[in-house]
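Just so you know, all these numbers are worked out from the coordinates, no wet-lab data involved. Here the structure is a predicted model, which means the values were calculated and not measured. Cβ atoms are built from the backbone, for glycine too; each structure is taken alone.
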Structure I
Amino acid sequence: MDAIGTVRVPDHPTVQAALSLARRAPSVHNTQPWRWVFDGHRLQLYRDSSRRLASADPQSRQLTISCGAMLDHVRTAFAAAGWDTEVTRLPDTSPDHLAGIDFAPAHAVSDSMRERAAAIDRRYTDRLPMLPPRDWERVAPALTTTATAHDIVLEVLADSARLRLAAASAQSAALREYDPQYLNELHWWAGNDSPADGVPLSALVSEAELAQVGVGRAFPAAPPSLRRGELTDASRLLVLGSAADSPLDWLRTGETLSAVLLACTAAGLATCPLTHITEVPVSRRTITNLLTVPALPQVVIRVGTAPTSSAQPPTPRRPVGDFLDLHRER
């Protein structure tokens, strides 16, 4: 509170600046399926169901995971700007209302939080082969601790699981090979040149490059190329899993995904989140059988080290004004 007892909250420019940074959050097919409302006191997160993938994501599981990633990005951006946040998840019975955020001035901003916020602009999805993750013995335990704080299981798969996971990935693609609705949806969102959303051609890989990795969604293929052709993929494979399969579990999975990706980026590592293997029940069961603890797999993440010369152009993002409403009570 200030001198006259009123509660301090971020002003509109601060809110817009935080969301401008946080909009770099990852989302399935870069659909960015979120909507935010700031009424001058609280910031509310809603899902934008018009951006749901009707074929790939009929239950809105991946949509909600995407919104959870944005939620954590937003909290990170505000923390770096000097604001503590308290989140109320699923605050009412509306399926579209995912979270509300209350604010309080922070007493201090830690160096680690500044590093996480700085990592937002550097993070990208790397679909090419990777070198082994540097300093993995130090990084991995911190990622597990992060997931536990969100009530999510994080398991690093053994190297022996790679072939089985690659087979599950291929099986997932084969089951969708003749699904026209799924394929139309995929081509709508990937390989185009939208200035605001979707996966641009520059972020896709060729058939040969996908074959090098083995574990990846079969997007429309980029033109023939073999970048990093000298590498055999040595990324580590992580699985995020939850105790149940509810919207709250999905939202917390997204928050964990964001925290893990930013921690890896801050440590100089490359990442690639994957959800296609958990879209199809048979391949999802394969991942379940690879885990050593009971959990429902939600997301697979590849983590490794990218060659220093492999920077990629940023993928497009929607303007803040497209998904933020100001001064509207809900």
Structure II
Amino acid sequence: MTADDEKGAVPVPDHPTMLAALQLATRAPSVHNTQPWRWVFDGVRLHLYTDTDRLLSATDPLGRQLVISCGAMLHHARTAFADRGWHTDTTRVPDLDRPDRLAVIAFRTWPDPPAGIHSRALAIDQRHTDRLPLSEPEGFADLLPRIRMLASPHEVELDVLDDNARARLTSASEQTKAARREDLFYQTELQWWTGRSENSVAAEGVPQSTLVSDAEFARVGVGRAYPPSPHSMRRAQLEDRARLLVLSTGADSVLHWLRAGEALSAVLLECTAVGLATCAFTHITELEASRELLTNLLPQPSKPQVVIRAGTAPADADPIPATPRRGLSDIFTIVESH
């Protein structure tokens, strides 16, 4: 429903546009593919809430990664609406007494959004997490200023780690894995959300087809230790040369985490739009020791939130299967405004 301006009504997307934009936005990445978000439309404004039933109590007890995931969804949705001609005036964390209410969107028509919006909207369906080895990212020198510019409005710093940092992050990944090995609560949670077969009817979680074998992971080294897939040697001749990007904020708060998720979305979509493969992970920032190590690798004092591997997948590589997503009926509600 597009409002009639002459009647003084507030312009909002019609129902098909609303559904199409949110359907596309469901492709947003989230920790363990938990998809911890809810949208509520009151007839005028669109409200984003966390779905606290999807909090990973062992992995993410403070909800930091949950909020980052919702930030990625927020940016995906704003990109999808912009591509359909709608500007989204967004108020973030509007009510400190409602920590589950992350954002409120009001709409304005936007007939001429920037050209980059369309390419990033197209990238939403193309993006996936690639945990296999990657080559050096092609065209990275030209890309870097653009992704820094995309992160900057969210008050998020983007740093590129040098080659010497890879060994230290690989070691940090191993230390995190070792520290979690005897954590039964964490391991049970991890098993619940990962390694599901392709025949599973689940609309969430990380399917086995997107995981890597131990031999494949050994050639990457930096990443969360998921349950391994059956033995395979995809990209057997390739040692990982992906660049390591770090998104960091000035402090830790719900607002900072939300903005980190928005910046994450913008960077992933821009990388995808230029043909790069990506893999985002947060395990290194879960434990204080590994997060401090990562902090010491950055040029300025900050709070690292997400690490991204960005590289070039082989041209003849088999496509990475898309992960499942919940239906709109599970995450979107229309209520009467008061």
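Where is mean count of other Cβ atoms within 10 Å over residues 18-25 largest, in which of I, II?
Looking at the calculated values, the largest one is I.
To which of I, II does the computed value 0.55 (FRET efficiency 1/(1 + (r/R0)^6) of positions 114 and 202 (r between Cβ atoms, R0 = 30 Å, to 0.05)) belong?
The correct label is I.
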